[in-house]
Structure I
């Protein structure tokens, strides 16, 4: 069975890294964007990373420009934005597609393993996204700042839809970090 640790991804400087280097860590994989209404979640992601890194948490950011062009910059510009605007120290990789034929294989795996819980319970966010860019497939990533929780063994545990903030998942993360 394939797990997250079996994938390779591109870094922002064009190198390739195996996610196997994160074996034994709890991962929070997030598609990020610099010009989104949810961009302030970078602050919460960084706070979570700094608070829980010693307990084994790694936050991995993957910029994506598939949602209304909200991540238009180059990989270098994205790195600069993350550093200067939010003092991000967690890894932010090269820009990827998360849906469609050109989706990064990692995201094909994440979507299949955790299709999400997209529905009216998300309130106004759900209504807005369905009007702007309705999902093509049920397992599609619906918007920027979708978060996938991955266990120390590389198995996908859960998906958090974009409006769920890093602070809202911190208590749940503690369960996996203590295991």
Structure II
């Protein structure tokens, strides 16, 4: 008698393609995840092959989603941890902590991961400019929740809350964004 194979969960989506919307403004994008095509917000300057701190561009390339900060637990195959009020991300190119997470108040310029609005209730850390890290090449490039009107980001990729909620449970452990 043949052995029955155990049913396993599908591996999940591995590659999310992000591109500028044809005919749209520089910050208007599309995210393609399997059969899903979702509108997304990009940096105010669109997509750039050569990113610099403060230029408002979303960096082109393939960026793994390393882990998520979540305000509330959700089903997710990727690594994640709960966001805490003291979570920060250093964006000061003059600091040895540049483009690194911080867990306490800092005299260096930083991005607050715990925000009053809902934009960072789910924040994916993209593997941009981390290894190797180049000072001034751009920091705090995240995959996060967008405003309802998909306003431009400072260089991140962002989805509306309802689209992020649909997508996150479908992501595989080694999901990456291919931007550009």
Structure III
């Protein structure tokens, strides 16, 4: 079967509707800037290259939070904050949308084995919120809220996933993976 291709706007609308409904109706969180950020996160992270966009000085992709944090320490102010925001997004995505993947991501053979994704995500969003340069300054309140409400956002994103899994599959769509 051929996979169904969906344009970015349709996908954005789907995620926006699911996130808004979950956060506003189910969780009682009526915050458009938060729901927009989470919807955009889901749209961005549909692509694996966005999930693993952080690279080290030699251009290699970084697949683990521990590696990303080390890279952030070696960078200047603005790129450092970009990495911190990405670590927040990365940990929120995995902890919220695909928590079953944490067992693999934090396996005994991995550098992330002893990291708590929730604590690292909260810390990363907080650090990104302290930057005085744009776009971080204009997002500082939102990034601080993501830090403070990390668990709620994670729970909400998991509920969003549950809702999209209930959606009818379109004819011609590739079958679900096990």
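Computed quantities for the displayed model
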item: Among I, II, III, structure where helix-only ellipticity at 222 nm (-39500 (n - 2.57) for each DSSP H run of 4 or more, over all residues; to 500) as derived comes to -1000; result: II
item: Structure (I, II, III) behind the derived value 9.6 of mean projected area of the Cα convex hull in nm²; result: I
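Read-outs throughout are calculated quantities, based only on the coordinates presented, and are distinct from any laboratory measurement. Nothing here was measured: the structure is a model prediction, and the numbers come from that model.
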